[in-house]
1. With mean projected area of the Cα convex hull in nm² computed per structure, which member of I, II, III shows the largest figure?
2. Here distance in nm of label points 7 Å out along Cα→Cβ at positions 27 and 75 has been calculated and equals 1.3, so which of I, II, III was it run on?
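Rule-based calculations on the coordinates, nothing more; no lab input. Remember, it's a predicted structure, so these values are computed and weren't measured experimentally. Cβ atoms are built from the backbone, for glycine too; each structure is taken alone.
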Structure I
Amino acid sequence: MANSAQARKRARQADKRRTHNAAQRATLRTTIKNVIKAVAAGNKDDAAAAYKVAVPAIDKGVTKGHLHKNAAARYKSRLNNRVRAM
């Protein structure tokens, strides 16, 4: 447990940041899952629309440090392949 005032504040800030980052990652994962669900349902229009929403979200995840740039490229490529294969 933090003993000094400075350490207590840093612990509070770290906890706040952790919850914020967790929410951002959850949102990112949700956008990816929405594309996969639309592809599984066989609705090409919904899949394309979900993909257009997911790409900027994935790119934002890279700039925020939630995803590595190569992982983001891999996600986008695989999602795009799924949508185009419909």
Structure II
Amino acid sequence: MRNKYLIVLAIFIFLMAFVDKHDLWTQIKLKNSVDSLEEDKAYFEKEIEQAEQDRYDIEANKEQFAREKYQMHKSDEEVFVIEKDD
């Protein structure tokens, strides 16, 4: 009991790290949740860009888009889709 300040400091750190409402475990879970939400945000932003590109393609050439994307064709013809490897 020589250094009572050190003991009080150790008790305070223990309470803040493990017992408090905002303890370390809660902070780790919140960090993981934020990371997951940021990944979801990036995925949906990419999907939005693709949807906007599709909308632009539809507006530019509706018939070509319908034929390529949904394989729509007349009864007496065949549709061949050639995809380019990037």
Structure III
Amino acid sequence: MSDLNDAFEAAAVRAKQLPSKPDNDTLLKLYAFYKQGSSGDVSGDKPGFFDFVGVAKYDAWEQLKGSNQDEARQNYIDLIDSLEG
């Protein structure tokens, strides 16, 4: 399990060094996989209606509610790998 955690943390570092910025849908997937993998199910209050970015992030994370943290970590790693080419 520590290998998965190490790979997850390494992917988080690599995410900041991608050759180009991913589109918004991909960024939301990255955010949701990272949050689910690191924190588990969504928590806290949903942002207000006029916080469009906050609502989008919350909704993306909420869609993963109940999913396995290890699976979310692996999905995050796989998505970063695919974005690196």
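1. Values: I: 6.5; II: 11.4; III: 5.7.
Comparing I, II, III by mean projected area of the Cα convex hull in nm², the maximum is at II.
2. Of the structures listed, the value fits I.
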